[in-house]
Structure formats: structure tokens, C-alpha cells
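Next up: some structures, all given as C-alpha cells.
Throughout, read-outs are computed from the coordinates displayed, never taken from laboratory work. All values reported here derive from a predicted model rather than from experimental measurement. Cβ atoms are built from the backbone, for glycine too; each structure is taken alone.
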Structure P
Amino acid sequence: MQFHADLIRTAEEFIHTNFGSRAYLALHLRQGDFKAHGRMPAIELVARQLLHALAADANLTSIFLASDADTSDPDMAWLTAQLAAQNVPLVRLTPPAGSSLGDGQLAILDQIVCARAHKFIGTPESTFTFRIQEERPRWPVHLSSDP
């Protein structure tokens, strides 16, 4: 898939601003309909998988989260608190004030940031996760991926 140059540039600026040259783990956590239909693992298991991945690679110091969950979601608040207790920042892409980016463009930015991550953990059965995994070999920072 070929992304628009402006979106690539915006994603690269986001990565540079939030992670610099530090390695980061990207997580796609589909909630919404997956959570409503019981297709998501418990958030405690997600936290355990993240902490295990961070412990296995000392270069990973931050987590980028791509999710359809609202920041006020109790699971997101719990996950953020658990990671904060371990001094692990959980970073999300939010449009700047006055931004004209639509939901589709924001999703593409999430996809690019996830594709460029040093490690990626996705949501099983999610098309969005599948597309990210498909893109990862095309980006220079691609190192490893977990389903």
C-alpha cells in the first residue's frame, strides 16, 4: 500500500517527537465490537504480555497504543496506571488542536507508527492488525512482530 507523503511525514514527526531514536513497542488493542462480543483477552493478560515484552528487550522503553478505545475506558485507565507504575509511558496519537485530519487519516497515522515500531503486538483476528503486519517489512525499523 502506498501512503500519502504528507501522512508519512506527519507520522515520522510524531515518532521523532515522542520517541526520538529510542526503540518503542507498538500495541494495536481493538476494543469496541471485539470487547462487546468477548473476543478480547482480559486487559490483565494484555498488560502481562506488554511487561514481558519490555523485560525481554531492555531497549524498549515506551509503548505506542493504537486503539479504538476511548481514553476514559476503564480498561485503558487501568492499563495506563499499570504501565505508569512501571515507569513505562503509554503514548497515543491525538490530532493537534485545529487539525483537519479525519478519522481515516488518523487511522493511517496509527498504522504507520505501528509499522515502524521495533516490536509490534496486535489484536488477533483484526484486519487492522493484519494490515500493520503486512506493512512492517516495508519499513526500515521493522525488527519483530507478535500476533
Structure Q
Amino acid sequence: MAGTSFAIENPPTVTISVNFGVVATTHPDTVGCNGYKVVGTGTAGGAPVSGATWAQDETACTATVPGKYDIKGTATLTESDGDKLFISYELSAPLTSDTMVYPSGTFKILRGEGNFEDSTGGGQMNAKVNLLDHDHASATLTGYIRKYWQI
């Protein structure tokens, strides 16, 4: 039928593991954010990406949510053939004196290029960060991906 769309009952799964290093600098808003600007690069693999690079840009504020890191960012996953996924994420973690931080929250697929063109989706994101070792952070993304025409 013309104009009929069909939703996928079981959209393809996202299971991505990321290993990356970060550089954190003091956020210029020392009152409203009181945190850090964080950029990071690394590698990502799993489904639907394989052998991809990871590039992130985020803010990690301590003043926006009492007692927590409030983390908002974007990332680009680029496969060796140039296919890209662009995501945003929102995470939080308790402010503690511990050097290990475990931010968790959600991610959203904003768009894609190449094989990922017209992609949408999202799910859960969990990270592991050692505040004393910025070279070895990690994250996992689990959720779904689909094309806009599959919605």
C-alpha cells in the first residue's frame, strides 16, 4: 500500500565497546558548571560498528545537579571506510572522593553517513573513568539502531 510504513518489531542491536583517552580542562563557567570540558579519542567495536574510531566532546559539570557529575556530550564513530554514526549522550555519576567514576545514562543516535545514513536509535551508556589515569577510560553502549524509513 502506498504511504504505509511498517515498524520493525526487533530492530538491530547496538552493542558497542569503547576504549579511549581524554584530555580534561577547566570549564570556563566556574559558577553554572564548575566542572570540565573533556575531549577524547579512541577505538570502538561491536555492532553495528567494527574497528571504528571514537571522538568525543563533553562537559562534565558539578554545579548543575547537586552531589553528581552531570555529563553531556557528543561523539562520532567513524569506520575505516568512512561510514559514521553521530551520537549524543547524557550521563551522571555521584561526586565522591573515590578516584574511580562510573557514569551511566542514555545515548541517542542523531544521524549517520554512508551505510548509517538515515539512522536513528538509542539506549543505555555506561562508562568507567579513573580520575588519575586519563589514558584508559572505557564505555559500553547497548540499545537499538534503525533507519528512519523503518520507524
| remark: With distance in nm of label points 7 Å out along Cα→Cβ at positions 25 and 81 computed for every candidate in P, Q, 2.0 is reproduced by structure P
| note | Computing helix-only ellipticity at 222 nm (-39500 (n - 2.57) for each DSSP H run of 4 or more, over all residues; to 500) for each of P, Q, the value 0 comes from structure Q
| Of structures P, Q, which gives 2, 9, 18, 22, 17, 12, 9, 6, 3, 1, 1, 0, 0 when P(r) over Cα pairs in 5 Å bins from 0, in percent is computed from the coordinates? | Q
| request: Identify the structure, out of P, Q, from whose coordinates relative contact order in percent (Cα under 8 Å, 6 or more apart) was calculated to give 22. | output: Q
